[in-house]
Structure formats: C-alpha cells, structure tokens
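A short reminder: the numbers here are calculations on the coordinates, not readings from a lab. Just so we're clear, the structure is a prediction, and the values are computed from it rather than from any experiment. Cβ atoms are built from the backbone, for glycine too; each structure is taken alone.
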Structure P
Amino acid sequence: MTTAALLSAASFFAMACVVLSMLLCTWRLMIGPSAQDRVLALDTLWMCTMLLVLMLGIRHGSQIYFEAALMIALVGFVSTIALAKFLMRGEVIE
C-alpha cells in the first residue's frame with residue numbers, strides 16, 4: 001500500500017467518523033431532555049462541521065475551505081455564548 005493510498009483511506013475514515021458524530025449530535029439536538037443538552041449538542045455539531053470542512057480542505061488542497069472553517073468557528077462560538085447567556089439570564093442583550 002502506497003503512502004497516498006494510505007492517506008486517502010485514513011482521510012475517508014476520519015470523515016466518516018465525523019459524519020457519524022454529526023448524526024449523533026443531531027439526534028441529541030432533536031430529543032435532548034433539557035435545553036442545556038441541546039446547547040451542548042449544537043456546540044458539538046458546529047465543531048464537527050468545522051472539522052469536516054477542514055478535512056475537505058486538506059483532502060482537496062484548497063485554501064477556501066480553511067477560510068470557511070474559520071468563519072464557522074467564529075459564528076459557532078458567538079452563537080454558543082449567546083445561547084448560554086440566554087439560558088442563564090433569559091435575555092441576550094441587556
């Protein structure tokens with residue numbers, strides 16, 4: 001097995017694992033018993049999305065995927081903070 005074939009198989013396996021993780025996070029997001037479980041599932045879901053975009057960028061060798069992953073990370077971080085603040089205080093903007 002050549003190095004290129006091994007790298008291709010490893011990246012495919014990693015992407016399959018991340019997609020499986022995304023499916024499980026979506027399941028927890030839909031049936032989570034509490035709001036905190038749903039926020040945690042949403043937080044994990046955007047992280048998995050960012051990782052999937054990064055792996056696609058590595059696989060295709062394009063810079064645009066890395067910029068998209070950075071934007072996903074920024075939006076995900078801000079949305080997680082806003083949801084946590086809403087759950088703690090009942091309002092986002094004071």
Structure Q
Amino acid sequence: MADRIMKVNAYTTLDLLDAEAEGHGFTEEAFAVLNVTSPRENPDHVSLQLELDNTELEHLPAHAETVRLSPGEARELAADLEKHAETVEAAAEED
C-alpha cells in the first residue's frame with residue numbers, strides 16, 4: 001500500500017482484507033487494513049480504523065476511517081461479530 005496513512009506492523013489487527021468502498025454511482029474493491037487500538041496513556045476509548053489500499057481506488061483519495069467506541073460499544077460490536085461468525089460457520093457446515 002503506497003501512501004499509507006495508518007501504521008502497519010506486527011501488532012496490526014488485520015493487515016490484508018478484501019474490502020469494498022461504495023459511493024453514489026460507484027463501487028470499488030481493494031485490499032484493506034483494519035486495526036483496533038486504545039490510547040496507551042489514560043485510555044478512554046477503543047479506536048477501530050480501516051484503510052483501503054488507495055493504489056487500487058479511482059474515486060477516493062488516500063484516507064483512513066476511524067470510529068471511537070466506548071468500552072460498552074466495543075463489547076457490543078464484539079458480541080455481534082461473534083454472532084454473525086457463528087451464523088456463517090453454521091451455514092458452511094450445512095453445505
């Protein structure tokens with residue numbers, strides 16, 4: 001990923017995902033980086049960051065999205081991810 005905004009290293013949560021950017025009149029696919037962090041000093045939130053590989057995008061400039069979550073929101077997201085992961089795994093087992 002040239003011109004990367006997020007730092008990617010051995011501690012990055014997920015560093016090679018298939019992603020999609022959708023806008024009015026376009027949909028683009030690219031590799032992406034997804035990271036979950038919290039501040040080292042005085043942590044007061046959880047950050048969820050996503051950056052698509054801008055070398056594969058025509059409609060969007062280089063950028064990264066960040067969502068700040070409270071501990072409760074982070075747990076709610078984690079529980080929802082677990083629920084949907086179980087649904088997909090169960091469907092795969094039926095095939």
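Assuming 18.2 is mean count of other Cβ atoms within 10 Å over residues 30-37 as calculated from a single structure, say which of P, Q it is.
Q
Given a computed value of 0.95 for FRET efficiency 1/(1 + (r/R0)^6) of positions 14 and 86 (r between Cβ atoms, R0 = 30 Å, to 0.05), which structure among P, Q does it belong to?
The structure behind it is Q.
Could you tell me which structure in P, Q was used to calculate helix-only ellipticity at 222 nm (-39500 (n - 2.57) for each DSSP H run of 4 or more, over all residues; to 500) as -31000?
P
Hey, distance in nm of label points 7 Å out along Cα→Cβ at positions 62 and 78 derived from one of P, Q reads 3.3; which structure?
Clearly, the read-out refers to Q.
To which of P, Q does the computed value 14, 36, 34, 15, 1 (P(r) over Cα pairs in 10 Å bins from 0, in percent) belong?
Going through each structure in turn, the value belongs to Q.
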